[in-house]
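Multiple structures follow.
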Structure 1
Amino acid sequence: MENQPTHHDILGVEYLVDQMTKAGFTRAATNVATRTLKRKNLIDFTQIEESYYNDSRMITHCFLTELGVEWLINNQDKIRIKFDASERDIPM
């Protein structure tokens, strides 16, 4: 829910892969995770055409389903809500 604060928000899959990689997960782990969440109907995917100058391409985005939101709300105790002070990014 960190990157989807409302039901109108979506998250680019490439951004998701990048964030998972930064968190120490492999692309394979991310692929398995997204497929598992899709199979459980917790997330879904959509493609949106995005244009840059004279070029356009289809970009895949993911979003939480209503069942996914419900699972998160019902399982808040399993989600780390707050960082420890020692874990925060320290600006240089």
Structure 2
Amino acid sequence: MVYKAHLKKDRLEVIIRTNSEKIEGEIQILPGTRLLDALNREEELYIALGEAKVYSIATEKLLFQSNFLALNKDQIVMIAESYTLPSGV
């Protein structure tokens, strides 16, 4: 049996755009790393999202939500950290 130490990770809220969906959710990254570092790890084909909400780009309607979603990184057109705009913008 192989023991793997549990690593503390930071949660990062993101918005992801694919060709036909907008996905809002949380990814976990190692402390001190950037979102781009997580995407550039070639040995991992998928990015794990928690608390994912998937919306249609065409209709803007919520298609489904899930506590866990594995997204193939090849499907990502755009990804950004989620933030709240100041009021009045």
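In terms of distance in nm of label points 7 Å out along Cα→Cβ at positions 6 and 78, the structure with the greatest value among 1, 2 is 2.
Comparing distance in nm of label points 7 Å out along Cα→Cβ at positions 22 and 54 across structures 1, 2, the highest figure comes from 1. Largest in volume of the Cα convex hull per residue in Å³ among the labelled structures 1, 2 is structure 1.
Given that mean count of other Cβ atoms within 10 Å over residues 38-45, derived from a single structure, equals 11.1, which label among 1, 2 identifies that structure? Considering all the candidates, the number was obtained from 2.
For which of 1, 2 does relative contact order in percent (Cα under 8 Å, 6 or more apart), calculated from the coordinates, equal 26? Computing relative contact order in percent (Cα under 8 Å, 6 or more apart) on every structure in 1, 2 gives 26 only for 1. Among candidates 1, 2, the computation of distance in nm of label points 7 Å out along Cα→Cβ at positions 14 and 30 that gave 1.1 used structure 1. Taking distance in nm of label points 7 Å out along Cα→Cβ at positions 46 and 62 as the criterion, the largest value within structures 1, 2 is that of 2. Hey, helix-only ellipticity at 222 nm (-39500 (n - 2.57) for each DSSP H run of 4 or more, over all residues; to 500) derived from one of 1, 2 reads -1000; which structure? Of the options listed, only 2 reproduces it.
Every read-out reported here was derived from the displayed coordinates using simple, explicitly stated rules and does not represent laboratory data. Values in this document were obtained by computation on a predicted structure and should not be read as measured data. Cβ atoms are built from the backbone, for glycine too; each structure is taken alone.
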